[in-house]
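Once you scroll down, you'll see the structures, which are given as structure tokens.
The numbers here are math on the coordinates, done by the rules we state, and not lab data. As the structure is a computational prediction, the values presented were derived from the model and not from experiment.
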Structure P
């Protein structure tokens, strides 16, 4: 994203030490704090950091960030810097914050729309799959009736094993083809991981353990589970019935 590249380049000129404060410089909390630094209008950094991080971080975390920031600001205020670059950076930070808010609003609207789609509700009936993942999967699949069977859907997702041919010899590869939608594969991969977490989806967890006991590496076992999960998704969408535990 060009806006982030431009912002980072300006940050290196205006306040290079700032990257020591936050692991993700482009998080909402970090950008808000940076904006206040450039404006020079804040005296209580603990409140700003804690207020923007919410429940995602502890008060101790916010206090430590505030302490470190105050130390760096003391040094930073003594350094001569370009007012033009500072204003340009503030403008880029404001732009990024606006884009984040717009994306959050768009995601909220998409979730509201998704909740009214019967296909999303059906996919969401699978343990471990929430509204966002269900909506992403349904959006990538489209009308499931375009696929004659689950095997065709698996091929569409690029989760089918590749074929190696040489002369008269043909063998199935352990690698998937990776054709089709990359977003669909990622969503299925996440759905498998969520399903295995705390044994939310007992079937997928059992299938995963079976593959691991067969000696399959972690990633291969997860991909096999994603393939299995896609079969379940195809079945419930074709029948129009929720997932049966």
Structure Q
């Protein structure tokens, strides 16, 4: 099993990183009043990117546009993704995800493999290995036979991430993955996602938990006043972002 995943989750077999690139993209639900305009950014394998911004500035809509749930109003989103359809390579965890019924944790995480199974939905040994590894990676293998509905919020969030990992994604995109969690669990989830990015998976997440992400973030995307600002770790922080940090009670070193 570990040999199988070494091939998937390391960069040793990849000579060139895949990426998603936005070129002058406008997003929203109306061409008359786009939420974000002239978006230019690149999201590559191995990146760990945090998307920040105040409520109503378009964070969720940007993420939905990157995963093709919402179509861009104008501009081009270019994918250098080798596997088709691209949804096999992009795993998306929305901010709200209700699970009904009597699924066990293992059965729920198996849903991440459906895009890889045949038309009968039959599971191969490779599918089984992927599900087992994702649970081990997230640290929830002891929950495998528990009913999903009986889990705590933190355990459910770990399951959402494990299901996404079981998909064997090139890119993992999450909308508010630490909402409604207590501070210790926020840190656990954030450190977990950061460690996943080191396995040659691009991780992009939106959050309001600024204090938590500042401990691990390298690249920040910041949305304000209809525009996206990209700030890398070595860049000088723009005034808009400094003001946002100040309003959030963060003192920059």
- Where is volume of the Cα convex hull per residue in Å³, for residues 52-99 alone largest, in which of P, Q? Q
- Item | Label whose coordinates, when helix-only ellipticity at 222 nm (-39500 (n - 2.57) for each DSSP H run of 4 or more, over all residues; to 500) is calculated, return -9000 (choices P, Q) | Q
- Task: Taking 194 as the value of volume of the Cα convex hull per residue in Å³ derived from one of the structures shown (P, Q), identify that structure.
- Result: P
- Can you tell which of P, Q yields 17 when relative contact order in percent (Cα under 8 Å, 6 or more apart) is derived from it? P
